[in-house]
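What follows draws every value from the coordinates through simple rules; no lab data is involved. Predicted, not measured: the structure shown is a model, and the values here were computed from it. Cβ atoms are built from the backbone, for glycine too; each structure is taken alone.
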Structure P
């Protein structure tokens with residue numbers, strides 16, 4: 001499945017390099033083949049802003065693939081590390097929120113205690 005996904009991203013990147021006229025041609029041909037396919041292509045073009053400036057990003061939002069395997073390995077490791085750090089930070093924030101909630105609850109329960117007890 002990853003090969004199909006990568007082939008799709010490679011195709012999108014190649015189309016972006018061809019420019020807006022290539023996207024227009026694909027859209028026109030898709031409308032000729034089937035109007036629903038044409039609408040799908042038009043929707044894709046509009047949602048991903050393919051008519052916008054440059055079409056610099058791939059459809060998945062990542063940077064384009066380079067031909068340098070060492071750099072790609074470095075990029076994958078760095079993105080993996082950043083994803084791990086983001087997860088750890090989100091867990092840290094969740095722990096802070098839980099601690100704050102516990103303090104507020106304890107304070108509420110302390111205020112509810114009868115004064116004579």
Structure Q
């Protein structure tokens with residue numbers, strides 16, 4: 001198991017990565033930890049004909065926006081490792097500001113697997 005901790009100015013985002021056979025399981029938590037979303041990503045040839053992309057299925061709890069994080073991470077890992085990935089979890093901050101959302105988005109862009 002591997003764990004990445006992304007320290008933001010307002011919270012920490014934890015990402016646990018576990019290999020399950022040839023597949024991967026990601027658990028994303030932070031802020032008020034919960035399970036708000038689950039994403040299944042499967043690799044496939046890119047529609048451009050170059051490289052690998054993926055197809056995703058998303059299951060959200062009502063009113064949750066955790067798909068923003070879970071989908072991005074699941075699809076990135078699936079395409080890079082050419083493996084099926086399930087990402088589940090939740091990251092909740094009460095009254096998150098636009099600046100904090102931008103900081104989170106920028107931090108997610110820097111995460112690599």
*State the single structure among P, Q that was used to calculate helix-only ellipticity at 222 nm (-39500 (n - 2.57) for each DSSP H run of 4 or more, over all residues; to 500), giving -8000.*
Q
*Determine which structure produced the value 1.89 for Cα Rg over 2.2 N^0.38 Å, calculated from the coordinates; the candidates are P, Q.*
P
*Taking mean count of other Cβ atoms within 10 Å over residues 28-35 for each of P, Q, which is largest?*
Q
*The value 28 for relative contact order in percent (Cα under 8 Å, 6 or more apart) was derived from one model only; which of P, Q is it?*
Q
_Structure responsible for 1.00, with FRET efficiency 1/(1 + (r/R0)^6) of positions 68 and 100 (r between Cβ atoms, R0 = 30 Å, to 0.05) calculated and labels P, Q on offer_ = Q
